[in-house]
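Readers should treat all values here as calculations from the given coordinates under stated rules, not as data from a laboratory. Treat the numbers as computed from the prediction; the structure is a model and nothing was measured. Cβ atoms are built from the backbone, for glycine too; each structure is taken alone.
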Structure I
Amino acid sequence: MAIKDVLMIGNPELRKKSTRIQDFNNQLEIIIQDLKDTLTFLQKTKKIGRALAAPQIGYKKRVIYYKLTNREIIMVNPEIIEKSKEMFEVWDSCFSFDVAFFVKIKRHKKIKVRYQDEKGNEKIEEFSDDLSELFQHEIDHLYGILATDHLENNKNIIMRSEWEKSNT
């Protein structure tokens, strides 16, 4: 398994839709381990970030890996099955932007996600606020959608250095 290069905005591969995982086999284990290794490396070097989607490291498969100190989630074939009508604004960035800038976008305050774990067991989980935003972002990657696609106007972009000044 390996630390993979993250595909950057502008790379046409990021715009392709991912395919469902059909077989829960060694290939899936490799994808998950590469996501784990790469996210751990990025969290250490970039000092930011909570999740990574398989398309960001070159796998056109529907897999997401989330990790913070108190929780780890592996989502295989995730789909949003419910969304709240209530929206909220958030500054969002992405490893595929090299975390160089943030965009202010609107996301659903709550979502319900159906997914499978790495063994193929189905799960349904509800997320709100920051985790709702995060999983909407990661699931978007599986459809070739980037956070910049949600921009309502071009004034809602800020460099990371400026964002850090106003959010510390």
Structure II
Amino acid sequence: PVGFPTREPMLAEGKVDSVTGFSFSSYLNLVRLGVPEDDISTILMADHGLELYGNAVIVNTEFAAANADMVTSFLTAVGAGWKDAIADPQAAAAALIKRNPAADAGLEQRRLQLAIDANVLTDYVMANGMGSIDNARFAAALEQLAETYDYKAAPNAALYFTDEYLPKGGIAVK
């Protein structure tokens, strides 16, 4: 198997023909390794019918039930952070550099902008805010996962997502 630390170097060296990863990270990792940008092709799975969702905030259900206000406050803060980062990616990259001085501010700002453009400010997020899901898409994602994995029982989407802790009115990012 090709692991996270070796996938882009192996691709840059021609040892593999392709890799999977977050488009915004793999792309810039290859650029940093000296691969000319014209030689990099990014194929987004979402552009080819994959309905899966990406990153999420995951909270233990017992903790969430016992600390609902804290979870809502945390999600509100995450949303505020994204809103600020979207409004001023340069300031967001500068904040990252304060915490990780070894990082490259220009590269991280570009990484953030690539993520915002392709993965964060989707049509759905623009219309509905951040944090909610499209129930039909989520059901389709579970069906697609069943093509690869054998479920012991039919999945219940309510076990995997709730909007109960989102701030009232959702998380507007623009």
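17.9 is what came out when mean count of other Cβ atoms within 10 Å over residues 29-36 was calculated for one structure; which of I, II is it? Computed on structure I. The greatest value of FRET efficiency 1/(1 + (r/R0)^6) of positions 77 and 149 (r between Cβ atoms, R0 = 30 Å, to 0.05) among structures I, II is that of I.
So distance in nm of label points 7 Å out along Cα→Cβ at positions 21 and 93, computed for just one structure, reads 1.9; which one of I, II is that? Source structure: II.
For which of I, II does relative contact order in percent (Cα under 8 Å, 6 or more apart), calculated from the coordinates, equal 23? Comparing all candidates, it corresponds to I. A value of 0.94 was derived for Rg/Rh (Cα atoms, Kirkwood Rh); which structure in I, II was it taken from? Checking each candidate, the match is I. Identify the structure, out of I, II, from whose coordinates Rg/Rh (Cα atoms, Kirkwood Rh), for residues 69-124 alone was calculated to give 1.03. Considering all the candidates, the number was obtained from II. I have -8000 for helix-only ellipticity at 222 nm (-39500 (n - 2.57) for each DSSP H run of 4 or more, over all residues; to 500), calculated from one of the structures I, II. Which structure is it? Label of the originating structure: I. In this comparison of I, II, the computed figure 0.85 for FRET efficiency 1/(1 + (r/R0)^6) of positions 5 and 133 (r between Cβ atoms, R0 = 35 Å, to 0.05) is attributed to I. Each of structures I, II was scored by mean count of other Cβ atoms within 10 Å over residues 53-60; the highest score is held by I. Looking at distance in nm of label points 7 Å out along Cα→Cβ at positions 61 and 157 over structures I, II, structure I comes out largest.
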